[in-house]
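Next come the structures, one after another.
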Structure P
Amino acid sequence: MIAYKLFRKLKDGNITSLYINKKRRLPIYEWMIAESYPTKKFAVRPYWHCTKTPNAPHIKMKNRVWYEVEINDYIEFKRPKSQGGVWYLANEIKILKPI
């Protein structure tokens with residue numbers, strides 16, 4: 001299934017996760033399995049968080065970029081419209097292309 005994910009864009013053009021394990025550079029066009037990285041001040045969420053549409057009004061867009069992603073083995077998670085509406089919590093993700 002196609003979904004959208006917001007990433008942190010580095011000066012060198014690489015992308016990383018927004019908050020958790022953000023030092024890891026993420027590959028494009030490779031399947032990745034969700035892993036758990038407990039982080040102080042964050043709830044433990046061992047899934048890739050994606051959205052139905054490229055919309056997350058609660059997140060500042062500085063150094064951020066939306067990508068189209070393909071996801072497998074996911075559940076739908078309803079969020080308020082102020083947080084983008086429908087999210088998908090996926091066990092597998094493949095980053096495809098920036099939008």
Structure Q
Amino acid sequence: MSYSLAATATAAGMNKTTLLRAIKRGKIFGSKDAHGNWQLDPAELHRVYPPIAGPSASIGVAQRDAAFEAVAAAELQFRVALAEQRLSDLKADLEDMRG
């Protein structure tokens with residue numbers, strides 16, 4: 001099943017003119033049918049341009065981003081604690097050397 005140029009533009013959230021330029025530049029492959037209309041394979045289109053996310057997909061993205069931020073925050077807290085411990089150890093070593 002192929003996309004028409006209009007369906008391709010809708011699926012990628014782009015203008016038809018932009019997609020035509022991409023075809024002519026060789027960025028994506030498209031062919032003309034017997035009536036002279038452009039046809040593009042969905043896999044070829046989405047190889048270069050990601051599909052537009054629907055409302056349910058955006059919820060999943062938001063949850064993934066929140067989970068990523070939580071993991072990143074935990075890692076930063078761990079690194080801060082590790083740096084503070086190392087600083088404390090270095091200060092103790094410096095005091096030992098001075099003494």
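Rule-based calculations on the coordinates, nothing more; no lab input. What you see is a predicted model; the values in this text were computed from it and never measured. Cβ atoms are built from the backbone, for glycine too; each structure is taken alone.
Taking FRET efficiency 1/(1 + (r/R0)^6) of positions 18 and 74 (r between Cβ atoms, R0 = 25 Å, to 0.05) as the quantity of interest, name the structure among P, Q where it is greatest.
P
Quick check: 0 is what I get for helix-only ellipticity at 222 nm (-39500 (n - 2.57) for each DSSP H run of 4 or more, over all residues; to 500), calculated from one of P, Q. Which structure matches?
P
Taking relative contact order in percent (Cα under 8 Å, 6 or more apart) as the quantity of interest, name the structure among P, Q where it is greatest.
P
Work out Cα Rg over 2.2 N^0.38 Å for each of structures P, Q, then name the structure with the largest result.
Max of Cα Rg over 2.2 N^0.38 Å: Q.
Given that distance in nm of label points 7 Å out along Cα→Cβ at positions 26 and 50, derived from a single structure, equals 1.0, which label among P, Q identifies that structure?
It was calculated from structure P.
With FRET efficiency 1/(1 + (r/R0)^6) of positions 42 and 66 (r between Cβ atoms, R0 = 25 Å, to 0.05) as the yardstick, tell me which of P, Q scores highest.
Result for FRET efficiency 1/(1 + (r/R0)^6) of positions 42 and 66 (r between Cβ atoms, R0 = 25 Å, to 0.05) over P, Q: largest is P.
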